[in-house]
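Peer 1: Given below, in the form of structure tokens, are the structures.
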Structure 1
Amino acid sequence: MDFSVLSEALESKSYSKIADICDNLMLQVAAEGFAFQDEWPYTIHLLGHIYSDDINSARFLWKSIPLAIKDSQPELVAAWKIGQKLWIRDHGGVYEAIRGFDWSQQVQGLVAAFSELYTKKMFQLLQSAYSTISIQDTALFLGMDKDNTTNYVVQQGWIVDPSSQMFTVKKQPVVKEQKLDRSKLQNLTEYVFCLEH
């Protein structure tokens, strides 16, 4: 089985491509009738779906993996723990699952990139959903201790109130849609009409 495309994607940190590459390789192998269970990179495949925020595909992949493989690959089980926490929206549990395993060198970069991506996603969620939020809740969502959380959000322009242990969230500026000038639209229409006739 040639995993060179997958290896290249991992080396170039093109993590968003991992799930598609693995899905396509799996389809190729299945179409050719080869048995691939023992050598298949299930952990990378599963983490690729998790990285791509496709938890449904991750669940289906997990269910399709033979029990003997799950029993023999603790790293695969650890990757699925991340998926389980995502499924039940246990934000703090996602970070616990990430930190709770000593990842192999082959997947360390992918797990670290997912962790960073997930933190950014959670930060954007907090930024859009709250005007004020406690330091403790923010730390849970971002998977950091209180000091690192405070440093992270203050760098993003949030204001901390040490006495109440609350953050005031700095909202992102709303991008206003540009209104189309009717005269410009008319000119464009006339130009296209002239090109066509």
Structure 2
Amino acid sequence: MNYKDKKFWRRSKRLWIRLRSGARNLSNIFWAFTVSLGSLVFLVSGTSSFLDRNLISFVPSQQIPFFPQGIVMLFYGIGSFFISLYLWWTIFCNVGSGYDRFDRKEGLVRIFRRGFPGKNRHTVVEFYLKEIQSIRIRVKEGPYGHRVRYMDIRGRGVLLVICTDENLTPREVEEEAVELAFFLRVPIEIS
């Protein structure tokens, strides 16, 4: 995902809107599918050892005694089944998706994110542009290094603006931070 792609942001002289992807991404779908498949294998293996029948052709049930291996497999199968349900529900609800809207004409910032269905499904944070003191980039070096962008807001502390799971290169994070700081007319701090 390239941050310059028009699908993900719009910008004019007075308005900057950045769409944020949520849980609907290839990585989450891969892990939900993998955990679902793993839970199915554990459940069938545990059930096959309980029934003493070969429900899976490549694993003879006589090789897996029900106590304790079959019970443990059923336990893992049930646990991973519920984890997979949570992952699929998160993907279905697209948790974390939303937008960041910076409007110079109104002088407002609006950050909107979706959550799980319910009374408080949507999270909205609003504040004035003049409350933004700076844009911060936190740099972590090393094999798992990353750059994360924050906004330093007067009276509220720092607010995470870009998530590390958006697969942006460090250069793209820095470019977007520079453009946003230029748009907002605030300094950039690197920590």
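Every number in this text was worked out from the coordinates using simple rules, so none of it is lab data. All values derive from a computational prediction rather than experimental measurement. Cβ atoms are built from the backbone, for glycine too; each structure is taken alone.
Peer 1: Suppose you compute FRET efficiency 1/(1 + (r/R0)^6) of positions 29 and 181 (r between Cβ atoms, R0 = 30 Å, to 0.05) for every structure in 1, 2: which one lands on 0.00?
Peer 2: On the way: 1: 0.00; 2: 0.30.
The read-out comes from structure 1.
Peer 1: When you work out FRET efficiency 1/(1 + (r/R0)^6) of positions 53 and 173 (r between Cβ atoms, R0 = 41 Å, to 0.05) for each of the structures 1, 2, which one comes out largest?
Peer 2: Numbers: 1: 0.95; 2: 0.15.
Structure 1 gives the largest value of FRET efficiency 1/(1 + (r/R0)^6) of positions 53 and 173 (r between Cβ atoms, R0 = 41 Å, to 0.05) among 1, 2.
Peer 1: When distance in nm of label points 7 Å out along Cα→Cβ at positions 45 and 125 is computed for each of 1, 2, which one produces 2.8? Working shown, then result.
Peer 2: Values: 1: 2.8; 2: 4.3.
Among 1, 2, the structure yielding 2.8 for distance in nm of label points 7 Å out along Cα→Cβ at positions 45 and 125 is 1.
Peer 1: Say we calculate mean count of other Cβ atoms within 10 Å over residues 77-84 for every structure; which of 1, 2 gives the highest result?
Peer 2: Working: 1: 20.4; 2: 16.1.
Largest calculated value belongs to 1.
Peer 1: While we're here: Suppose you compute helix-only ellipticity at 222 nm (-39500 (n - 2.57) for each DSSP H run of 4 or more, over all residues; to 500) for every structure in 1, 2: which one lands on -20500?
Peer 2: Values: 1: -20500; 2: -11500.
Value -20500 for helix-only ellipticity at 222 nm (-39500 (n - 2.57) for each DSSP H run of 4 or more, over all residues; to 500) corresponds to 1 out of 1, 2.
Peer 1: For distance in nm of label points 7 Å out along Cα→Cβ at positions 13 and 141, which of 1, 2 scores largest?
Peer 2: On the way: 1: 2.6; 2: 4.3.
Answer by largest value of distance in nm of label points 7 Å out along Cα→Cβ at positions 13 and 141: 2.
Peer 1: To continue, here is another question. For the read-out relative contact order in percent (Cα under 8 Å, 6 or more apart), a value of 14 was computed from one structure; give its label from 1, 2.
Peer 2: Numbers: 1: 14; 2: 18.
Going through each structure in turn, the value belongs to 1.
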